[in-house]
Structure P
Amino acid sequence: MKTFSTGDIAGMCDVNLRTVIRWIERGSLKAYKLPGRGNNRVTEDDFRAFLHTHGMPVPTQLKPLSNRVLIVDDEAPMASAIQRVLRAAGFDTVVARDSFHAGARLLQDKPALLTLDLNMPTMDGSAVIRFVRENPEIANTRILVISAMGEPLLKKALLDGADAVLQKPFDNQELVLLAEQLLA
């Protein structure tokens, strides 16, 4: 879990350090003290909750990179191919080879776009789509399903909450175009 010092929060909110300390002292901003020195730390979730409660904008530092893509595919050659195409087009990419690591990376990296294979071990792509759509922290993540599954399953992915689908094997230019459209 990411944490912030009072100085970090003051910088992100463009306020004086003493203002942040007053928020904490009044109980408006939940914080904990580090042992020994007693410096305050605030978890990212508590900071986001504070911002939401007080109608404050989310600082740029907490917003997902507009071009960050999480590639989820259990086949290493396919994940590498998608990554190579998207990186060449200027996207910041991260790869997860299974649904467990995908969930962790989604919450940690907060990508703007998720490319997702439907056929994976342990948890299928539909379950990952539901996880994203049901989690308020990442629910706005755009989802591009890239799968060799048949047309009925691709249509089901759209009904489950995917934003677009792409059949494997795919055309590199079509992949880039879809990614750009989803993030526009």
Structure Q
Amino acid sequence: TLTNNVKAATKWNTSKSVTKEENGIKYSVYLTEDGKESWIYQIKLSKKVTKLTLPKEINQAKLTRVGFGKELYNKGEDEDAYQNLFGDTIEPWHNCYGDLSNDDKNKQTIQTVAIPGTVNQLEIATFSGMKKLKSVVIPEQTASVPAYTFAKCSALSKVTFSKNMNEIDSTAFVKSNQVKTFS
């Protein structure tokens, strides 16, 4: 017997978003079904910041995931565009990397991003289009850097990876031509 009441097995409760606001930064977040982990899928800035420090936890749930994940795209449609952490559209085949958005000029002042060590998953295009971002340290828990994660981060010059790094997509740093140091 088939039923329409079967729920897909997922640990993330994407039917209920929570928000956390501090220091002019509004985080849109999902929690796991058990409430132990959090996932920042979007950020809105109400002021200019040079350092974006992601919280280690939200609602007492440790931050483990950052970026607009595949579960959030319209089901049944081809993924012909992505979103970065600021809600900008990323369409690499149209040379669009989220760096021309008029919606959030405040993100263009961010020079460093502090990703807590609890994060084990970055999503496609998460930091794409951050033109002033200079350096980033990928946390020890994070084993892969997906497509377009740091695309068109034109000031990015230093990237530090964890010892646990298993995979870096070939497009992760596309159009980020100033990177001089990978360690």
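Where a number appears in this text, it was derived from the coordinates with a stated rule and is not lab data. Note that the structure is a prediction, hence the values are computed from the model and not measured. Cβ atoms are built from the backbone, for glycine too; each structure is taken alone.
For the reader, a short list of remarks on this structure follows.
- With helix-only ellipticity at 222 nm (-39500 (n - 2.57) for each DSSP H run of 4 or more, over all residues; to 500) derived as -13500, matching label from P, Q: P
- Which of P, Q leads on Rg/Rh (Cα atoms, Kirkwood Rh), for residues 26-81 alone, largest value: P
- Source structure (of P, Q) for mean count of other Cβ atoms within 10 Å over residues 66-73, computed value 18.8: Q
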